[in-house]
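**Student:** Alright, structures below, take your time with them.
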Structure 1
Amino acid sequence: MPCPGARTAAAIVAALLCVGGAGGQAPGAGAPAELPPGKLGEAIALGRAIVENTKDHPLSKPFVGNALNCTSCHLDNGTHPEAATFLGVAAAYPAWSPREARVITLEQRVQNCFIRSENGARPPLGGEVATAITAYITWLSTGQPIQQNADRPLGPRAMRALEVEGGDAERGAALYADHCVSCHGDQGEGDDVSPPLWGDQSYNDGAGMSQAPKLASYLKVAMPLDDPILSEQEATDIAAYVNGHARPRFRLSDHAEPAP
């Protein structure tokens, strides 16, 4: 949930929409130095481009139902070491998903993000969008040992749960005014750089971020952008306030998967 903070507008756009420098350099520390050659490198580069501009990229736009990009939560194209990082994630899959009550692949996890966080539709398995994003995330796990997750579909750098239980939305409203409103707006509407936090253009109520504890864990390590100074209680209070607002309804029955 990027917010410009102390950066200039130009700098924040460069950070969030980073596609690497000359020679196929990857964005952010922890990513491999160069893309592989040939068609695989092209697929990874496409995945990175979709991740950074999901809502407007011509291939992914038909599957997006709000104003969010993958980078709205997965900061720095998923290479931020703490904020919903992609680093090492592929090494955890296939993984058990309690939410789906089955073992899922990384590509299926990508699909689920489209119907939940993007409030849209699943891109087809094996199609250009799902394959490219999966290739990009897998590339970011280069050299990582396989650590399949028998408990949940999360990688080894998953955000930790906070020790605070329960947030106060009234305190959260005051904290939101102090730390968030300058970027995300007093109605949570966001702008061209910062994503909307509630309303029709935000994540739906089936997304992971719609669960206040998960949102609080994210806020603790990521917000305010450039200066994540919130205490655990403050992050929990802001999460309670943000998720107390209306957002799109998620119905799994609206997203029936095609028969195998």
Structure 2
Amino acid sequence: MPTIFVINLERSPERLANSQRQLAAHGLSFECIDAIDGATLTPAQREINYSPSLNKQKYHYPLSAGQIGCYLSHRKAWQTIVDRQLDYAIVLEDDFILKNDLTHTIKNIEQAPIGWQMIKLSAYQNRSRSIAFQVPLQHKQHLVIHKKLMTGCCATAISFGGAKQLLAATEKFGRPVDCDLQHIWETKVAGYSLMPYPFAQNCEQVSDIKARSAASVKKSFFARKNQQLTSAINNHFATAAFIKKTKRTFHTPKSKKGAAAPFYS
């Protein structure tokens, strides 16, 4: 069975108990990653990894303490994968809903016909997005490449190679973690989605590890639109390259399967 991490704030034991109940009902154990509470960090501690200058350059409002803590908590999970040299782990936030048994999902993750670094196992607020390419798997599941990687980090499979690369790419960050993961041309970690998703996000229970400040300072309209246009262009070419690489790997009989392969070869 895979290692499953649940990111949870110490002050939210009821969320951890709910996570335990859901996973135990399917015979699954997990390890808790103690979330980093951004509100308890000093400005100097927050800025060890969070860069206000990168934030001004790349995002349209300053990140809240909760968003910074959320990012640092995911980095903590990635670091644990690397430190323990795990082939991969499933990283969950504590607002997940386990929709069905994970037996087929785990088998498809571990026996995927192509290498992977990151696989989304849920969508942000259960939204949908246009699909650009998909690879059929067993039991009516598919590895999907969306036209733009789905936002949200409620449930994600991260490989050793993916975790190592993400840590290197996000040593300094200025966006929310799920937004940075969409910028695959920067992180060099491309992501699939496994659909139908085995997890959903509990939209009635907003994760308290990533609370956004209501007092967000907005960028000017033109600066934000320019930022979005640049991102859209970069995403178009990066996604096309990812699809091309996936097709090439999928049709190479002796290519490495299941384990993570680098995005750019």
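**Student:** Identify the structure, out of 1, 2, from whose coordinates relative contact order in percent (Cα under 8 Å, 6 or more apart) was calculated to give 22. Don't skip to the end; give the middle numbers.
**Tutor:** Numbers: 1: 22; 2: 27.
The read-out comes from structure 1.
**Student:** Hey, another quick one. Using distance in nm of label points 7 Å out along Cα→Cβ at positions 33 and 81 for the comparison, can you identify which of 1, 2 gives the largest number?
**Tutor:** Numbers: 1: 2.0; 2: 0.8.
Once distance in nm of label points 7 Å out along Cα→Cβ at positions 33 and 81 is worked out for each structure, 1 has the highest.
**Student:** Let me ask something else about it. Assign the value 38, 27, 19, calculated as Cα extents along the principal axes in Å, for residues 113-176 alone, to the correct structure from 1, 2.
**Tutor:** Values: 1: 46, 31, 20; 2: 38, 27, 19.
So the calculation was done on 2.
**Student:** Who wins on distance in nm of label points 7 Å out along Cα→Cβ at positions 129 and 169 among 1, 2, i.e. which is largest? Spell out each step's value before the answer.
**Tutor:** On the way: 1: 3.2; 2: 1.3.
With respect to distance in nm of label points 7 Å out along Cα→Cβ at positions 129 and 169, the highest-scoring structure among 1, 2 is 1.
**Student:** Please compute mean count of other Cβ atoms within 10 Å over residues 185-192 for structures 1, 2 and give me the label with the greatest value. Could you put the intermediate results ahead of the total?
**Tutor:** Working: 1: 14.8; 2: 21.4.
Greatest value across 1, 2: structure 2.
**Student:** From which structure (1, 2) was helix-only ellipticity at 222 nm (-39500 (n - 2.57) for each DSSP H run of 4 or more, over all residues; to 500) calculated, if the value obtained is -9500?
**Tutor:** Working: 1: -9500; 2: -11500.
The read-out was computed on structure 1.
**Student:** Quick check: 12.2 is what I get for mean count of other Cβ atoms within 10 Å over residues 41-48, calculated from one of 1, 2. Which structure matches? Show your work: numbers first, answer last.
**Tutor:** On the way: 1: 21.0; 2: 12.2.
The value was obtained from structure 2.
None of the figures in this text is laboratory data; all of them are computed from the coordinates on show. Keep in mind the model is a prediction, meaning the values are calculated, not measured. Cβ atoms are built from the backbone, for glycine too; each structure is taken alone.
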